[in-house]
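S.K.: Next up: the structures, one after another.
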Structure 1
Amino acid sequence: MEPWAIDRLFYRSLNTKAMGLFANEAACEAIPGFRLVVVKFAAQMPIMLEMCLGHPPAGETQCTDRTRWFYVDMLKIGSNTVVKIQGNILLSDTDLTSSVMINDPYEKYAFIYAHSGKLHDESPLTWNVYPVCQANVFGVNW
């Protein structure tokens with residue numbers, strides 16, 4: 001199944017790296033109609049794996065190539081474990097809780113798609129990665 005058939009959104013991995021969460025957001029927003037990838041449903045996690053692998057999974061369940069990990073639009077607010085998607089959707093209001101790994105509840109506040117096939121909290125300034133962007137070409141409610 002094509003990734004867009006799952007959530008009806010279009011995904012694109014850029015070929016130029018950006019340093020940190022905010023630079024990744026800016027790189028995506030520089031392309032008309034695109035934004036940094038947003039994950040709101042567990043059903044989107046196979047899409048994240050495919051974007052990380054760079055090809056449809058052929059039995060893989062994890063993406064171990066750290067050069068392919070990427071930021072998602074998800075932040076930990078304050079020095080606790082309140083996690084918000086796009087700044088306004090509580091993680092606890094989604095079916096993603098088993099797909100998210102909180103490594104440090106106090107210092108790190110951005111999230112990346114990483115090795116375990118989960119979304120991990122991470123420092124927003126330290127990752128120089130290829131942005132993964134998302135566009136709404138079918139006009140779905142996003």
Structure 2
Amino acid sequence: MVAYIRHRFSFFFRQEQGVVADILGLIFFGYFAVVTVAFIVNFLMASTYQGDLNYAAKQEMGTMSEQNGADAGSEQRFRNMIKVMGHDPNKVTFSATPQTVQRYDPLYIHYTSTYPLWAYKFLGMPNETLQIDETIPGVARKLLRGGG
């Protein structure tokens with residue numbers, strides 16, 4: 001069995017140091033492969049989380065554009081959408097341009113959150129997080145006329 005492994009992975013074993021060196025090389029290679037896969041999976045999960053937050057903010061921006069700003073239910077709709085996507089809405093802070101602004105005035109949604117980077121635990125750094133801090137711009141669509 002060792003001869004078969006040595007033959008298959010001969011490019012890792014350039015020196016003839018015996019079975020112990022071969023086994024240590026395989027252990028190191030296995031650890032490196034697991035850590036690499038963990039970092040890739042963690043990166044994909046973090047980017048999916050950031051994409052979900054961005055999608056929820058853009059959906060709420062569409063509503064805010066029609067209403068000329070954020071009303072009392074804007075934050076709740078944003079948090080409900082995040083909850084439906086399977087994330088914890090309590091970990092996200094939300095702020096938006098309040099009502100009422102005139103047509104073509106800028107609107108903003110600003111949200112911040114953190115995402116735990118658990119793959120760093122393999123490297124001895126257990127509390128690493130990714131800070132997500134984004135602002136979504138928009139424009140008010142309604143013209144509000146004054147009385148008179």
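Values in this text are rule-based calculations from the coordinates and carry no lab data. Here the structure is a predicted model, which means the values were calculated and not measured. Cβ atoms are built from the backbone, for glycine too; each structure is taken alone.
S.K.: If distance in nm of label points 7 Å out along Cα→Cβ at positions 74 and 90 comes out at 1.7 when worked out from the coordinates, which of 1, 2 was used?
M.R.: 1
S.K.: Where does the value 42 come from, among 1, 2, when percent of Cα pairs over 20 Å apart is the thing being computed?
M.R.: 1
S.K.: Quick check for you: by relative contact order in percent (Cα under 8 Å, 6 or more apart), which of 1, 2 is greatest?
M.R.: For this comparison of relative contact order in percent (Cα under 8 Å, 6 or more apart), the top structure is 1.
S.K.: Output the label of whichever structure in 1, 2 has the greatest value of distance in nm of label points 7 Å out along Cα→Cβ at positions 34 and 58.
M.R.: Going through 1, 2 one by one, distance in nm of label points 7 Å out along Cα→Cβ at positions 34 and 58 is largest in 2.
S.K.: Right, something else. Have a look at 1, 2 and say which one yields -4500 for helix-only ellipticity at 222 nm (-39500 (n - 2.57) for each DSSP H run of 4 or more, over all residues; to 500), as calculated.
M.R.: Derived from the structure labelled 1.
S.K.: Out of 1, 2, choose the structure whose coordinates give percent of Cα pairs over 15 Å apart, for residues 50-97 alone equal to 35 when calculated.
M.R.: Only one of 1, 2 returns 35 for percent of Cα pairs over 15 Å apart, for residues 50-97 alone, namely 2.
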